[in-house]
Structure I
């Protein structure tokens, strides 16, 4: 019998497991890896499969088993593992996972004591080390390190946990850490332990880990890090020693704790315990982003320190890829640099997510969760390049939409190159030469250059997809739907009329879309400047309400008044929240993406609905601007905030429900970056419930622009299959 096993079966100890099961049963045959699947040639496949299902490796996932009932022609000399054959294509390797408890124990005793690169077939780096398939040592970053005799014995021993572990290594034959001082010179002594003492004493360091580098410092040195890094308000992620330390800084729910302690080890946003330190970590927010140690070096570092929590933020300018070059990173003027000599082939930022009850919302899906895919009922070859910010590319070769790791913002240095690198790498692994290359319809987005380049190389069709239609389609892909009425609420997306959309009620399927209703247009005075100087948004709203704004005077006011009729207009829900946050004194300027809306969220969570904050629809516009003329200083700002947002949501949900009923649908959906906001999601759920409707949410695909390429891919697949 010949057996083809499909799924996550590379890099997880699957072939060794097949070998152990087969030999324990006294079977004859062989097993090998073809670059996509595991192939077994055996004299009794039924016995093998029955036992194999009971002994699957922890990281493996079987998706399909194809049995070819051909006569066994092998010998009777037992069972063995054959060399890999790069005849197949497909991403079937697992994501990077946290170091397992067995390896942590190995790091405390024996020949791997204190060795940061300890791993086995059940844990460790995978995707970040891989250059191509099949998953063999020659195709990983470990190809540069010759295996010592002791590691070879482990690799060749069926009874060992590292039997056929492709990245097996130890202190004598594997990668190692070196510690560099502020002057860029190597410091003597045990590197990780000495680095820990520098951080423990209040220093700021850079640590090279799995998939990239982190800036690292004691949690109570947050003010020093902000001054050094030039980040005045944006929250920092915090790595805590263990669950006991976690409870000193946050109040996780059961489901948040479950995600936090999973093998993927994401950063999880959870309610913070209010104190001076946590407020300094995430100013003006109710939550804090926390994660646990996931690499061996993190555990060794904490063992050498007194502190129980560390600031751990990506070593890059926001929106840019993490720095990988050792010489470049040493120019950051940190106190110390803990760097290793193992090549990082695929960068992977830390995944960031938050929970809404049991539901997961991925803010950034990357390390631990990539490569990842969404199954569809279509077939084709597609490359989708996302939008302009929070870029994730997607590749399809067959029926699966495979997503890359998080890339960054295209207008940031190095992102264009990183996008091309990641897209081509995934295309190569999948064996995909696209028939369609998809990009956003915005004429100024930078990834259009890459789209045209690949179209010229391959002869592929270039397809432009409207931003919010892609959000709708990403929600459909996430929920295995093909049509729906969706609230597409985000910061901005190029609209059919040339304006900046973002507060949309849309009916869509995979072939077309209809704009049902949208928030009232507001002029973006100075275009991009209005996104950061929030006074411009308030000035525009005041002018529309006939109020003499005192925010600008003289010539500045005259210029802005002239711009009122000429500026690009926006229906963005994000800009509505920005205007509201400024008007209520919550946020005077935007220093990082989403800041005003994020700082408004605590008010929305405790606000109550006031009488009189009603709005109406004129044509397709939901008239939100008049609400700003209703503010009363006697009212609590949290109640004003809640009432304005709830009024807008109410009209959007009503418009969506009316359309859903007319289409015979029993639910509406929500997508876009604003749908990360917990209180706003609750408002949508409550308003829909009043109409007897359910709400479709994201759970696997990022709500924000990180999900755009998934939606683009699904639309392209439908086009190919018409």
Structure II
């Protein structure tokens, strides 16, 4: 009887059960995969079975990520008694034939299984290695089977890890000395096929729970095991405030809830996850699972089981992704909403409550009438689909934004963050001191990102202060305090000598404020015109690009690995070091905030920061020095000076202050010189 390949559908329960049974025979080598994962794969078109009569001989279980052109092979399983009949090859060929538009098939396999001969015989080639996240830290070989598409498309994929926080229960399942009941569900998070998809992280609350363990051996073991997870350090004050909000919402939603230390601990995990900028918390705790709706409504955190992570990793990852590099040179286009086009937009942007359907369209129409000159800006992608919509007008010193919506799109999170900073730039350029987003139903992507940019709830609206002061803590506080009093809200008191981390938070929240008498350091960075053009469009490209999305708010710049006192966070001044004419070089063109400094091999740096920058792999390699390593400077919120500061003026300012000036390489400068240059760049007379 001939072997037949069957694409298993969700309705074929018998075949799914047979696949589960066959996979369970080889969990030692395949790793744990729970029955719901097989059914989910069948639903997504990712389960192919080899059958002969009523017998299942083998199967291939694979993923088809939405944001990747690759096929991710999780299981390739053939019954031991059927091996040698070419079944594995038939399964691989069957996958290729069903998805010829994909670039290729990616797989991972433990090196100590000694199966390289099998992978080679199937046409796979080695594709790097990673260390697994299992208890023994095994090495996983990567294998790649190319489907023969032109090399032009080989860079389409750029994997972005989903970072998931875990509570102590899940952590103990993964790292504890004792085998806990039902721990298999958690351990699936560390299956080999998940190694490059999910990164696990921990927050301070987990450390506290480990510290409280009575058993010394268990406590020491778990503490040492933390090194395998990413450490998160959210702002304590923000966590306290978010915890209070969560507790209030939880008790209102569930009046029968017992408010005790256990509840507060669980809410702390949610608050810390939220304040660390993440959106997924994995737990098996029944009480924490009851708080799912509250966690999402208040903190935009998805509280999920470990099995939900393994079953829906691609959807969760897409929801958390941030890829500003995808906007560079993009085909996104901005333009005003044409009169009469309002009804078209209803289908693209979410509405709720009394703002749905025709009411939303009518509200858009009303913003094209009356005495106020509203600007109605619409962003479309390369296919012409609306992806973002915002309207604004200047009311005295306040920029009013009655509509702020983003549509469902792979780059929605990126667009939302970009638009928030665009509104700040727009407000500063218009002379505004307050931004008020009066949209009663702004997009969730924008709302969840707004807190990082200093927006706060006021009278049911999102509000931010624009403190256009480059001066002392007292000078910045005086302006911010005056604006706060107008809104009848309190502001943080500023003091000279603030720690760099505190000053950086203040400068982001009250952008474009600069607190010069803080401990936040400043650096001057020489940059060649080629890269200043790519990153900042200064000197301008021959073919202009839109400032709306073409200049991202977050980037990476590469240089040689030699350290010159760099520290994080910090401020940067960008000095274009050369040019074909005085108008192209030897001038300071703008400033940024330095968020991260990392020295490593070019390949490692490129893999980590590819989603941010305009550099290709070869260009990162060019930045490496004799040590074979390069330095990456990750920076954000760049301001391009309206009036570039020439070399002559820069030298004069340094001389007037009696300060040294080095233009050969990245160098630390005094905050006084930063202030003088910054103010010169914004001088209007």
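Quick note: the coordinates plus some simple rules give every number you see, no bench work behind them. Keep in mind that what you see is a predicted model, and the values were worked out from it rather than measured. Cβ atoms are built from the backbone, for glycine too; each structure is taken alone.
Here distance in nm of label points 7 Å out along Cα→Cβ at positions 482 and 498 was calculated and came to 3.7; which of the structures I, II was it taken from? It must be structure I, since only it matches.
Consider the structures I, II: one of them gives 0.60 for FRET efficiency 1/(1 + (r/R0)^6) of positions 290 and 642 (r between Cβ atoms, R0 = 30 Å, to 0.05) as calculated from the coordinates. Say which. The structure behind it is I. Looking at mean count of other Cβ atoms within 10 Å over residues 242-249 over structures I, II, structure II comes out largest. Once volume of the Cα convex hull per residue in Å³ is computed for every structure in I, II, the highest value turns out to be that of II. Highest-scoring entry among I, II, by relative contact order in percent (Cα under 8 Å, 6 or more apart), is I.
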